[in-house]
Structure P
Amino acid sequence: MQVQGLVDRYDRVATDLRVSLTDRCNLRCSYCMPAEGLDWMPTDDQLTDDEVVRLIGVAVGQLGVTEVRFTGGEPLVRRGLVDIVARTRALADELGLPVEQSLTTNALGLARTAGTLAAAGLDRVNVSLDTVRPETFATITRRDRLTDVVAGLEAAAAAGLGPVKVNAVLLRGVNDDQAAEMLAWCLERDYQLRFIEQMPLDAQHGWSREQMITADEIIERLEARFTLTPAREPRGSAPAELFRVDGGPATVGVIGSVTRPFCGDCDRVRLTADGQVRNCLFARTESDLRGPLRAGATDAELADRWRAAVRPKAAGHGIDDPTFLQPDRPMSAIGG
């Protein structure tokens, strides 16, 4: 069967599917949500495990998706996660297609689930961790759980969920003096560190460009201790600019989503926990798959709707445009 993929009007092809499994999270990171949390999505609105797997099957079997990343919220709080991973691996094997499965997580609970997830068919993990200082971790996340995250990272590495990647956001006046410390910590443990510019996706809409630590500033802080040299050029659809650290082979990545956007090569599409397609992280419109799915749409009809949702994708996120408006949904409800 010839696959007609997810092609937008600028001929970008989406092959990387980000599947949000829940909007719930067991941390309260200050740059993501308020201390009291948010009004969580009603259970009936959320896709069931069967619906998630069916839509992944449509994406993989009919739309050319080759990478599936499970996100949230915090995907480890989704009870059906292991089953979803196992069934996704089974359908990919049945179709004879090489599909990479990964997970973006805060790693709370990963220590007890890493081995099970690896056995189910998960390939690797990305762990969100902004500091290795307990007091700073508690300040950012409003939870004293750093030891659990560290244990989760260790369990992921032991289970073969590698390369283990760590995603860090620097916040001005909070942890922006810890960039080199974070890199040294990750190098000692053979984790691949990626710094990400803070994006306007917080529930409080408190983001400001003036307060954001830019990619240039991140590099400047790292170069106070390490020698960085570009590791690849061009980077293609990869979001991170990679730099060799002190000549390599270890690298560090900088994802300048705001100041160094990679929209022209973007290959991502997102499915929210309630079954909405988002063709861009910053899109202000969504396309519903849950309604047609529950009304009896065939896989072919769902695939056609998905293609139509991706087709009008904008050229870029437009954060620098004076008319830019932050998405109504925060990151926890979109899926990263």
Structure Q
Amino acid sequence: MTVESSGPAWRWALAAVSATVFCVQLDAFALNLALPGIGRDLGAAGGGLQWVVSGYLLAAGTLMAGAGRLGDLYGRRRLLTAGLAVFGGASLVCALAPSLPVLVGARVAQGAGGAVAMPVGLALLTNACPPGTRARIMGRALGIGGVATVCGPYAGGVLTEAVSWRAVFWLNVPVALVAVGCAARAGESRDTTAPPSVDMAGLVTATGALAALAVLVDRGQLWGWASGRSAMALALAVALGYVFVRHERAVANPLVDLALFGNRPFVALTAAGAAANAATVVLLFVVPLALQGPWRLSATGAGAAFLAPAAAMALAGPVAGRIRT
């Protein structure tokens, strides 16, 4: 049984989730065009700069499953507020970061805050929606997320040229505060049938496997794909992945129900979503840098190339929510 919000609380939930999705998704890609400026300001260069983006995405991607379960146990509004507090606080540290290690560490904390806020926020909104309106309202929220994703390079380019790359992080602080204020007015919800504990062993092994794989992808070319360090990273990822699967099959309340992978529509949808997300991440990371490099466009000009896709996503989100499945 899920305890649901009712009445006008869904509007506050929509506002809170829209603000959350906007700043979390915007931050994922707003710094792509700012990396050269960050390197100059902090006296850093080379592959380490990539972790300003990679550290955020890694933390956000690997911690979401466990955050969703925590929201079921302790309340989605409570976890949404906690995630936003971590995200906003880490944004403040990023804005004031004196060195690259501090910036990367704060970006990882940002990703962790976003990983907590995103799934519990969407679950809160799902349960707050009035009957018959869920698809339409969720389409609005996810449409805003799509716009923020594609507008990230443009917003980052404009702020970097007009003010500083630090302005990207300063922007998050008031948005996070607004989201917290809206969440406070949304009704609480939790899943009263959820298992009483989180599968920590599954969370640790899954996170470790993904982290090792991310390090391999990021550093493999520098180390050499056939080098000992690359082989170690790959072996660690495979070993932790194997332990994760064995553990999930044996535990009573797994983090991921592996039986889902016997469902062909689920597997097809998951694979298609993974391919689409991977293509989006690569596109939004590589293309802005290429436009600034060989094409010699300014940061603002390179970001402007993504305004048309952003407009398409803004229109498609609400429309997609009306399509019957």
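Each of structures P, Q was scored by FRET efficiency 1/(1 + (r/R0)^6) of positions 146 and 282 (r between Cβ atoms, R0 = 30 Å, to 0.05); the highest score is held by Q. When helix-only ellipticity at 222 nm (-39500 (n - 2.57) for each DSSP H run of 4 or more, over all residues; to 500) is computed for each of P, Q, the one that comes out at -26500 is Q. Have a look at P, Q and say which one yields 22 for relative contact order in percent (Cα under 8 Å, 6 or more apart), as calculated. The read-out was computed on structure P. If FRET efficiency 1/(1 + (r/R0)^6) of positions 34 and 50 (r between Cβ atoms, R0 = 35 Å, to 0.05) is calculated from each of P, Q, which structure is the one that comes out at 0.55? Traced to structure P. When FRET efficiency 1/(1 + (r/R0)^6) of positions 226 and 250 (r between Cβ atoms, R0 = 41 Å, to 0.05) is calculated for each of structures P, Q, structure P gives the greatest result.
Any read-out appearing in this document is the output of simple, stated calculations on the displayed coordinates, not a laboratory observation. Computed from a predicted model, the values in this text were never measured in an experiment. Cβ atoms are built from the backbone, for glycine too; each structure is taken alone.
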